[in-house]
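Asker: Right after this note come the structures.
Read-outs throughout are calculated quantities, based only on the coordinates presented, and are distinct from any laboratory measurement. Fair warning: this is a prediction, and the values are worked out from it, not measured in the lab. Cβ atoms are built from the backbone, for glycine too; each structure is taken alone.
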Structure 1
């Protein structure tokens, strides 16, 4: 047998000899050698996952935004003054049609008069007559915030003047309302306490006597008609036209209770008017008088009729100012408060349905992937059959069946019917995705050496599933479960936005129902109704996706050891 010849590298030997001697430590005969003890504590799986998650800045920001939205949804419905209104006066929650489509405002911009997000809007093409009406308003809050521009346009031989104004959408003017005797006495006591009783700054304003003025004006028109007939000329107006003019002015006075002065028909038109000025360019008031004094209140079938500056009366009556951060909708409901309610409902619905789907999918996928074979084949065909039926079909069937069930409807109400229908529709097939992901992960890990070693040592199926396979699949499964939440929220919002589900009859509010209201209000006319719900649902979609990606990387066991 040929001997193996070993060659030594003499240059390497020389390198070893050149190592400084002070790097070597002489071992004493009685000294024991041992490994150095760890000075740091071992890192647990969850702590390591948290440390990896903290490295993902985008996921941290997304988690903070989600937390703020959750706080917004929880805190606002409890601290908002809208939640403390009188349930008898507002049985379906706060709403005030006098503040329909009020614009978004906040106290800082309002105080600084910045001209944006302060409840004001710019309107163009305002004629001189309308400008005069705004300036003659007798309420405590001037409707004109600023005269932006004056435009003079020459049309033929005459010059027509238009104005661009910035108007306060919260200046609703004066309103005639009926209150109880007790409410009237409280208001009188408050005004006397504040020193504004029967003054220009008071909440109560003099009542108008529109009927008396219109009777006088009708007689004036009739006299003009008769005078023309007596002179043998064509009368400027007929009896039928006079009747229509008076009806139009009466309706205008009823609809515009801020008008407290005489108005007359424009050139005997039946649907147009101008302000009547005297020789001194002054208007003539139509306030109701009694013995030379203004009348501020009168009895009306057990109630008291008063004319009030509605902004100040609202503050006195409800205990808070009518200033709405996100504006109001067509019914005068606070969008900020309703958006908090809608976000809370959508989050609860999304988290609840996602949790149910995750549990069902996890159990189904674990059994299918772990045992495989015939069990896997049968279970996969069942999921194929279930997934063929669209969610919207299940939702419609469930809604009809539950609504027609009188006992169920009386037990949980219309709102409960909608929630139950949503729950059934989204759980019916929503777990299939989680089941498929779980099945794939079990096929991936169940043949690994550590699983086979554990089975050899006598580990039972439950231990193998929950102790060895599931932790390694946790990253993918957690991501799937988190990403289901925005999926459910977006699905509900889509169905509500399209009108497939109508929340208006149930008293419930969701982000989708707010989007539906905004679409009907019109983006050009009232963009604030659509803007704020869009911002919230966009943040939810983006942040949940970033948050889920961060959790996926954090729970990925292949990244263990990369915490530092």
Structure 2
């Protein structure tokens, strides 16, 4: 302390605590964004992130306290902060490759719980070490700050307060400012730069010979290289047909195309949220099958129809309805992510006359009194189902906003044959509110459309209206719907606002899907090794 006058300045010590706490939370939120495009942003993934980070902080606290007692040299603390800053700066450069490497190894090594294991290993390898180092800050500073027992409680309280205030700010800044404005990669670089600057001030003000602090210039050089190579990091770095990649407050966003269509996705490993055919025909996917709902509430006999889409996305369903139906269709889309709506207009030709409200779907229903002929529930966050839009209370709210012969259609993007799974929970829950429930499994993917109404003549109305259709494409589609339409026999499973484990149920389905997909890559590995797997990934 005698040779480090800067440590006599309590404000600098509080700033060290403040920026350490801020960086920990910023890295935690950045971790969620780095992992989400590969593993989703479900509660399970968040649990993995929070759990591993708490492990890192606990170990850092223990190690920091012991080393401070054995060797109370502050140079060692600020050297650790430099290493933490370098590691965090390197995450945008190498993090995605680590994730893909882990994914590739687990393709061969595991048969179940793929996402959980992959997410946990990615967190342990990428994030635990720098946060372990930052966890040593508080016990070390307590050692340097407390010089008598008269005011030690006050000093420790002030240090913890500085750390907590930094953590609070580190929670809000990435979410509402840095990630939406400049992205996840630059956010990592910003907070890494803060840590390096903090340590630079310490070493320069202490007038320590550069020979003794080789880590500082080396760290600055590595940081500059990370800025050069990591300032713009593509999550889907292997994809050549990307036409847009970005982030919003809520999502990672990706738009890509091939000769046939333009696609929108919030995940790079699996799942497509929207499709726009360049030839403007039917997609053959879930969006087409959902178009059967208007026929179930007398489309051909009505001059006007009101449709509400909860989870409008880029508006594939709304655009299809506008394109194929001659009636006066009033369509309102609700989409919580305004950036997705902008992409819909820029890349997916969302008609200007379709009103899109930037709002949460359930909150929107609570705020309006209007009733609709059709309400499509398609509000998924990447590959997960929001629990508040899967409960019996939510479906009751939907029912209250349907006309007497109105139809609700739920797009379930995770079809499973597992008994007692999500495919039974949601329809069973719907059955507590609606009397008539049917479902259709779409072509060649994991989607299932659930149609529900309290009109006992819903199927007769559908048959009558389908018979009146003359458009060849729609006649073919409605024939396929009629062929696949199955009455649902409800059970006793129930999701409520209080208890709706949709993340766990959904993860089980994803695990099944991945297990089936992995069988393909395992066969490739047996024939050609890791090189063949990488070439076919």
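Asker: One of 1, 2 was used to compute percent of Cα pairs over 40 Å apart, and the result was 35. Which label is that? The partial results should precede the final answer.
Answerer: Numbers: 1: 54; 2: 35.
Label of the originating structure: 2.
Asker: Here is a further query. Here distance in nm of label points 7 Å out along Cα→Cβ at positions 49 and 409 has been calculated and equals 4.6, so which of 1, 2 was it run on? It would help to have the intermediate numbers written out before the result.
Answerer: Values: 1: 4.6; 2: 3.4.
Here the read-out was taken from 1.
Asker: One of 1, 2 was used to compute mean count of other Cβ atoms within 10 Å over residues 169-176, and the answer was 17.5. Which one was it? Before the final figure, lay out the partial values.
Answerer: Values: 1: 21.0; 2: 17.5.
The structure behind it is 2.
Asker: Any idea which of 1, 2 comes out highest on distance in nm of label points 7 Å out along Cα→Cβ at positions 57 and 97?
Answerer: Details: 1: 5.4; 2: 3.1.
Largest one: structure 1.
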